Structure 1
Amino acid sequence: MLEKEFKYLLTEDAYENYKDRLSWDKVIEQTNTYYDTEKYQLSENGITFRIRTVKKETPLIQIKLPYRKEKINYSKSKELEFPFLGHTLPKKFSAEEVRALLGDRASLFAGELIRLGSLKTLRMEKEPEEGLLLCLDKNEYLGRVDYELELEFLEEEKASSFLRSLGIYDKAEKIHGKKYRFLNAYRESRK
């Protein structure tokens, strides 16, 4: 699956404003548990390997491969998903387990993957129009909290028009995804 999205970091006040101003279709609590090699080879190559857990759903192993950075706050990535059938999240994935899971794509990974930690998200979702999914996130990880607005879309012009209706224009600062922010905090905590 090819994912296209605009992302914006928000202040807590802006988050509360959007939370109260818009009607939301559903609220989801999810946890992303991140894995990488000891030398962060995946992250250095723009690859995310995580297990996403949502209550009452089968956990998913999700792998995001970089596709193309279009603008400073817009990215495309290719996502692979596999059900995780284990009972507890592993502390590591051996190189053999990664190869068995990914087959030909395993050449992207070198060595075993270790669990780095988790990021918990309280996500509110709204489908304002067909082909648009608006997500408002409160993220908690490693003693930090941040807020984010994401708009996933199929057609860029439709997404841009919707963002303008919210008062959001393409003058945003560069934003890094959740994994990048988590990894920076993780590296700082290891110093």
Structure 2
Amino acid sequence: MIYSIKGTVKKVSSSKVVVETPAGLSFEIAISPRLVGKLRLGESCEVLVAFVSTEKFFGFYGFEDEQQREVFYKLEAVSGIGHKLAYNIVSFSKVKELQKKAQAGDVEFFTQIPGVGKKTARKLIVELSQIFEEEVSFSKLFLDKEDQLLLEILKSLGFKMTEIRKILPKVDKSKPVEERVKVALKYLSES
């Protein structure tokens, strides 16, 4: 496995860099816009890389740090993600931000990533939560705003998510939130 490529920056574009090694070999590396901003033509650099070889792609992806590369490897292995989308994801935002947004179940944040719709965003949140070994807020993934409000009210009253999830399907969604809270409290007091 190739860990990094060290040499002189020969060419920089909005999404690629060419690095010439002391041995005279030049490597083209796909990089994120944040990494582009850190590289200067003619200066020496070392770029952490992942080598990807598929039927349609043979090349390197560059990373800002080890953590970004590790998340890339884990996402790339997820069925339906692939190397291009995995790189778009880790390049879109810093890893800490991805971790925070996944933990919060922020579907809207992930749909801003090119190539990610709502279904993929939900899948990403689950996968990233497993990668970061955190509990994801499933309520924000699959519930509408009124259901989320009901959950927040019941949680603020001291009920556990496991209790709330059990009774939620029993509460009539057509009623206003105030009535739904009363019905939910009734079911929770019976359990």
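Rule-based calculations on the coordinates, nothing more; no lab input. Keep in mind it's a predicted model, so treat the numbers as computed, not measured. Cβ atoms are built from the backbone, for glycine too; each structure is taken alone.
Miscellaneous remarks
- Structure responsible for 12, with relative contact order in percent (Cα under 8 Å, 6 or more apart) calculated and labels 1, 2 on offer: 2
- Taking distance in nm of label points 7 Å out along Cα→Cβ at positions 5 and 125 as the measure, the highest value among 1, 2 is held by 2.
- Rg and Dmax of the Cα atoms in Å from the coordinates reads 17.0, 49; which among 1, 2: 1
- Source structure (of 1, 2) for helix-only ellipticity at 222 nm (-39500 (n - 2.57) for each DSSP H run of 4 or more, over all residues; to 500), computed value -14000: 2
- Comparison of 1, 2 by distance in nm of label points 7 Å out along Cα→Cβ at positions 45 and 101 - largest value held by: 2
- Structure with the greatest value (metric FRET efficiency 1/(1 + (r/R0)^6) of positions 13 and 85 (r between Cβ atoms, R0 = 25 Å, to 0.05), set 1, 2): 2
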